[in-house]
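Multiple structures are listed underneath, in structure tokens.
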Structure I
Amino acid sequence: MGSIPEMVNPQTPVTNHGEGKTGVVPAGKVRIFSSLANPVFRLYFIGMLCQMASMSMQVVVTPLLVYRITGSATLLGIVALAGSLPHVFFSLFGGVIADRVHKKHILLIASGAFTVVALGLAVSLAFGVLTAKTWWILVINSVCQSSLMGILIPARHAIIPEIVGRERLMNAVALNSMGVSFLRLMAPAAAGFLIEGFGFKAVYFSMAGLYAACALFIAFMPLTGRLTPTTENPFEQLWTGLNYIRHQSAILLILVLTLFAVILSMPYQQLIAVFVDDILKVGAKGMGILMSASGVGAIAGSLVLASLSNKKRGLMLLLGTLFLGLALVGFSFSDSWTISLVMMVAIGVGHTARMTLSNILVQHYTADEYRGRVMGVYDMEMSFVGVGTFLAGLLTEAFNAQWAVGGFALLLVVFSLVALLFLPQIRNLD
């Protein structure tokens, strides 16, 4: 199956569009919006904004819909878990597919499928098919969404360096995060007001339209990158990718850090429905405002990251993860609306730092021919959100949501401090 190459040199050129032949940017020349000068990245960026607007709405609408229908924190966890299990399988092979098929084609097909799934749930709500007795429809919807995400996300991440080059990678990923963060500011609030004014079905119809718009922009993109010919079957190619990760200690440690951070930090996004209804008592509009407050912090964090050079990114990753844990502790044990809003801004900063920097470092230090598979493993770890949410849901039933989310956050603080002190392989990365 071939030998495993050494870690890629960070200065290796990457084929890109609109930035010259190498994409290498002289030191000191990076600007916050420099990647948007690339016309292909602009198409990608706008398409991803449409896609992420829909996904940001879903962050609000799905857990709230489950909780409004069932009134059960345990079922919130079950729906999240059901939507996570397929992600493990599909993200691994999504990475293999991303290394075998042009990534534009993957993005286009997945966007069309997302349109159909969102439209199906909207129609089921419009015709009264989805009720307390048929909550299992939401489980099926979560399984479909999870499977598609597993196929889509490795290609969505891995296509960025093919478009802009390795030296603009931090700028492009940070800009992408900024766009997502802006939508985190606007889309959840819009979803909350749509729910209050027109019902849950209006949100899902809007989501279907946004996915369709994403597919349109992706259709205008040219093909990017070069496919590496291989005689390996998909299972052999998957094993080769896993073996490559095993031999790259920095990449492996970042993936382990990401796994623990996902399990310990992400459950609050599902269980926030319990906080807004039972603790803060602010309802769907308040939930939208809280998620938008997180978007304010995320935008600020993204703008800072987009303006930085490629220095001390490992240290920033560890500090950002620690900051996220502390912010989650503050939010979890607050019953004040004002304090909760402030903590959500801080959570947005921490999430952006952790997610953006881990993404950048993994891609930057991965050889081109393995990037899809490595990003498939990176994305697979997001499927463990469901595991964390399921466990936090059980703890919520046994104790309360504050101790469930807050206890996980305290573990994240301890884990981050240990990594900061004892993992120089991450701390010293540029």
Structure II
Amino acid sequence: MHFLVETQEQLDVLSNRDEDCYINLVTLNPLYHPALTSPCFIYYRRRDTKGFILPISHSETFNLKLDDIISFLSKHKNIYVYDKKFHKYFLPSSLNLIDIGFIRGSIDNSIFDFSVCSTNVHDNFSDQHSALDILSTIIPISKHYEKQEKTFNNVSSYLWMDKVDFYNDEFTDAFYQIEKAGLGIILHDMHKNVELSNVKHSVNGGTIYTRYNLYNTTSRPSNAFNGVNFAALTHEAKKAFIPQNDIFVEFDYSAYHPRIIAKLVGHKFKGNPYDEIPKELMFQNLYGGIRKEHLDKPFFAKVNKYITKLWEEYNEKQYITLATRRQVHNIDNPTPNKLFNYIIQSWETYNNTLTIAKLHAYLAHKATKLALYTYDAFLFDVSKTDGVKCVKDIKNILENNEYMVRAKRGTDYAFTK
């Protein structure tokens, strides 16, 4: 078939050093978490060529070795992908992957409608054989090519552009490192409270894998996969999650948003923000709009001034600027407080991403790992071999002389033991 590259000789002919390319790696079952599957093929295309399929494990083709494909790709200057975090499971960091989901500073998944790229064959096989670990190998290679061509056409206008460094590099790597760690689980207990779409898609023995969606307007990641929303687990559901090491330790920030907002508006709390303004009153005004009767409080007055200026700038420019200077246009049903919440979430995510990077660097050669992140909370799977000092160091990294954290510990995620 003219679109297949099945031998090293054909791959050598295709080689073109320093040229940019677009690739999309397809696994043996795309419904599985990437930690639990392996590559089926890679779709490859340059600006000056048509698309090709480089098969790795398909029943209709001769297959290339992944290492040989990686060697071939290493000759390219920039390699454009959608979902760099996914591709990092299979490709080395030495390749310069550029995530087109972050091109032009846009991290809104809605710009790509991948549902229109599928074929009836893919949809039918996925419905009938969703648990089959070699699903992709029984779909005709010609139908794979058809889908990949549609996908390329869908994303082609976002190719060949400069990357947004923070999102492409630090942001992507931070959540890839958390994902691949996995969470310990007692599957029998989980079934009592959470219904997985298919156990095989995200569970391997005593480990369940999370999957963060990074393409959200405010940049705040969501974390739902295989029927489980890890950011909205009930107390009972959390009992099924257990350490793979010795103990869970969770740190969560105290008065995190008020402290972030104080930095934005130039306010200095003397101590705990809730000592200056009661927590309930703080939440009512920050998330429901500053009430006139509370403008006598200096913090609220500064926040109100900030929100008013933000609203005026949006109406003038038709965009707002989030953390990392990313601009957000075309906001649905904008209101002053909606824009303000976007700003808060973006700074929360930016701060936390930098902190997560420091945590990964510190824990790189330790058994303890960061297993789950949820907005202002960080769940660590702690090994006693790392000692008490490790936990103290983690706390210091999180606080960074600016914020305060509270800690919980236990042998399940509900901290009932």
Structure III
Amino acid sequence: MIQGFKQNFYHSLQNKYPFVYIILRFCYQVPFVIFSKFKKNIYVNCKRVTDLGKEHLFGYYDKPPWDFSGQSMIFLQVPFTNHHPSIHDKAVIKLANLESGETISLATTRAWNLQQGCRLQWLGPDFQKRIIYNDFRNGIFISVIKEIQTGNEQIVEKPIYDVANDGKSALTLNFERLHLFRPGYGYQQDSSEQLHDLFPLDDGIWSINLKEKKRKLIISVFDIAKETMHFGQNISSTRINHIMINPSGTRFMFLYRWKKENVDYTRLYTANMDGSDLICLVKNGIVSHATWKNNEELLVWTRHKSSNGHFYLFRDKSDHFKIVGKGILVEDGHPSYSSCGRYILTDTYSNRARQRRVLICDTQKEEVFCMGAFYTPFQYHGQTRCDLHPRWKNDNTQICIDSAYEGSRQIYILDNPLSNNSMKKNKSYG
């Protein structure tokens, strides 16, 4: 109860008075960081994949950096992480052979950010021979399909956000608009006046046929604004973000976010891949992170009526939902399910000693295992923060995170404690 009140208070303060929030948070954390005995508390085997001499990241929590075999990993080497990049700043796409330790450069990109990279991911259906990522070439944002062995490229004249597992279709949004209204998630370029239109008819979510290189606007921002009855209200920004396609590639979810009187609101929608059968699944205005459990169920951090924040499991196209991890998953984080659907992998934001934790929840036994707590230096904060963004390996035996606990942003592999008996059970993190 107290934890929920604190989260609501901080969220409200951050929305209405962000500068005051930053100063108060900094002053509060300093003594705890100074007197903290440990910069990390890691309870499992942890291996750094990247070189401390440069800064590295992969991206968001919804894609694994491993190929299907688990022998190779892709990531970005970036020139800096203390401010937003522009189209003039290049990041290098790297591939690491985890068996030999060899790392090679595959390509460069000028379309990247600090929270989601360049949407770099292995391309299905084999998730081993090709990668896809965003870039900026010849004055426009594009996506590139690259064959690992030959280096051959196919250019799609639209950046991608998410790709179906069969590798045939993708969905995307306007990354310039996203950066304008939510820096750190989109791509920075000279903004056009069109981006400031709050309810555009020609901007929203596009469907892309990756084989035929065809694209089509399937849901406009105007369509969503009309559904939410925003016209005539004191709205200062509107944006679409966090598109995620379900495992079978039949439906997708996305977040529609708007700002009214300096307060952020969010609704979660689902739709068919062609934009039809649009459903507002969570309409209370308070939605954070989400993930598909399977083709019909979604895990969402939200609040219901008078309750505090929880992870809720919603059934698509219905009113059915239930709380997951009540009393043990008490903080917002970046969740994903194991392939069997029993375990939830997630993380937390910084505690008072600026430590972020990696957690696995056994939903059958209703137990939480803490894999470790990782310190975040003060220079990684706000829009340039370093979230852990934990990701499963395909066989669920390992987890990959981004962390700056060694002083710079790097990529680490953690062994999954539930895949063997090598680690004793940790207490719930509390």
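Looking at structures I, II, III, which one was Cα extents along the principal axes in Å calculated from, given that it came out as 54, 47, 40? The structure behind it is I.
From I, II, III, which structure was distance in nm of label points 7 Å out along Cα→Cβ at positions 256 and 280 = 3.6 calculated on? Going through each structure in turn, the value belongs to I.
Using the calculated result -10500 for helix-only ellipticity at 222 nm (-39500 (n - 2.57) for each DSSP H run of 4 or more, over all residues; to 500), pick out the matching structure from I, II, III. It traces back to II.
Read-outs: derived from the displayed coordinates by stated rules, not from any lab. If you're wondering where the values come from, they're calculated on a predicted model, not measured in any experiment. Cβ atoms are built from the backbone, for glycine too; each structure is taken alone.
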